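Listed below are the structures to be examined.
Just so it is clear, none of the values below were taken in a lab; they were calculated from the coordinates. Please read all numbers here as calculations on a predicted model, not as lab measurements. Cβ atoms are built from the backbone, for glycine too; each structure is taken alone.
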Structure P
């Protein structure tokens, strides 16, 4: 299996990074957190024009119909820039969910607007052990709720506090049931796994941004007359972060490349755990390198610190994903034993 990105994919990621640098995303994040979505919507419109919001949308619904690995490339850059908004839901989870339904009328109704940047969507999944909340339900034009065999539209209810001020979470009051039956459960699983994959990519991108910030600061901040980056303890800490990020990346790519296989859930969960742990290690190291200034809300580093903290459990807790991996391994063991017994 080949994990290296193609030159086209690398160029795509580079073009998105330039777009975010020009858009001064820290200002966009702060405006979004303050309740002003206009700069964020303008940036999201640019993403749509670049094809990002249509990557997971089939061509017949106005999208690009790209591969999951292309989605991963885009969301690494989105995480690197800490872009706010329900992008995972709009560009990944909802398209996967709707396109997995036998009846494509809902996909035809909403996905062209998502792909073109005219509308945003958000979705709440009923998952064991977690509250059912939707991101930015006050901003999104389409609010969905998936619970078992029912998919419903809804609207925002009470605000749920997040450690990341730019992640505005809401409980959802249900309106109309738009799809029901066993096929909804399977479609919701596809949507959840695609959303979790995009979230893992965001975490990896955010971790790399934190490592870049910590490395740059270590070259500037001086103690005892020389940059702290020259001290072995600091070098070792940042090297450990780099190793963790580099080791998580193949798991993320593998999950993207196996989205159509029976091992999808296991591989996605492995990627979420690895990328989440690596990003958290990067956040801790960046905060320690920066010292007290890293705690201040006015300093841009805080935007990534809170983003990583929130994203680690946004698409399932570590316990949920570890249990999915354990269940998959147990099932493989049982199947293997059954096959050997009949040989």
Structure Q
């Protein structure tokens, strides 16, 4: 069989990534999988290798395609510094404790397959379906938003262990580190951005202490795959102890930013935002409402910086500044 290898990022041109050489050679992949995952190779044939994603000096994602009784793919997640075994064992623990494909509440994680240490890689089964980014604007978008609230709640209730924490001070630290970089690029916005940061501090100080739970910490629409009625939580790399309202505020802010940038109106998906917020508040209590709103605002402020780092989003930087200012002026936070 002619096994096609697609590496549009030309990974092996980087001398620091030569440890991945065998990960892109079909015969070596087959040998390695036969050693680590014999049942997969015994029952299926490798049909393709594709580098799906690459972030310079940090990580990449490699897809291994198989044919057998059915076609399927495994996704190899590589972190260049060292193998991210914490994420693997977290996902394995979740899978084995109520987040598998048979969970009655239809909230799952992709099946973790194993670790290949020499490639600094761990693998999971690729989940078929669509990201919620593509589905929230559909007629069933409000119902999907309510399911997302439950998926976050389920994760927050799960007693997984981690040695990482993320507090409101950490959230504010990120903003004070990143927003000055926007000022360097656009010095004429200096006073506006400094005022927004000042208000961020005030909002952060309004948050009282609550017990931490395990949170996703990078929770937004692309991190959920929907296959029929089942939701799959993706990319738990930043899982830590924190405020559960952060996940919901972060998710809603991403919807708002997407609506502004892609749909031309920051309120285009407001009913989905409301449904997500209300469903989550119903699950954990009214006291979370203020916290969600604050974390949403802080995330939108972070998007001011993000917009300067992605060429296609540069045109929306001032729109985001105006949006944050409008929230402050209307005192809706």
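Structure summary
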| item | result |
| --- | --- |
| Parent structure of the calculated result 20.6, given that Kirkwood radius over Cα pairs in Å is the read-out and P, Q the choices | P |
| Value 0.95, calculated as FRET efficiency 1/(1 + (r/R0)^6) of positions 64 and 144 (r between Cβ atoms, R0 = 35 Å, to 0.05), assigned to which of P, Q | P |
| Value -14500, calculated as helix-only ellipticity at 222 nm (-39500 (n - 2.57) for each DSSP H run of 4 or more, over all residues; to 500), assigned to which of P, Q | Q |
| Structure with the greatest value (metric mean count of other Cβ atoms within 10 Å over residues 136-143, set P, Q) | P |
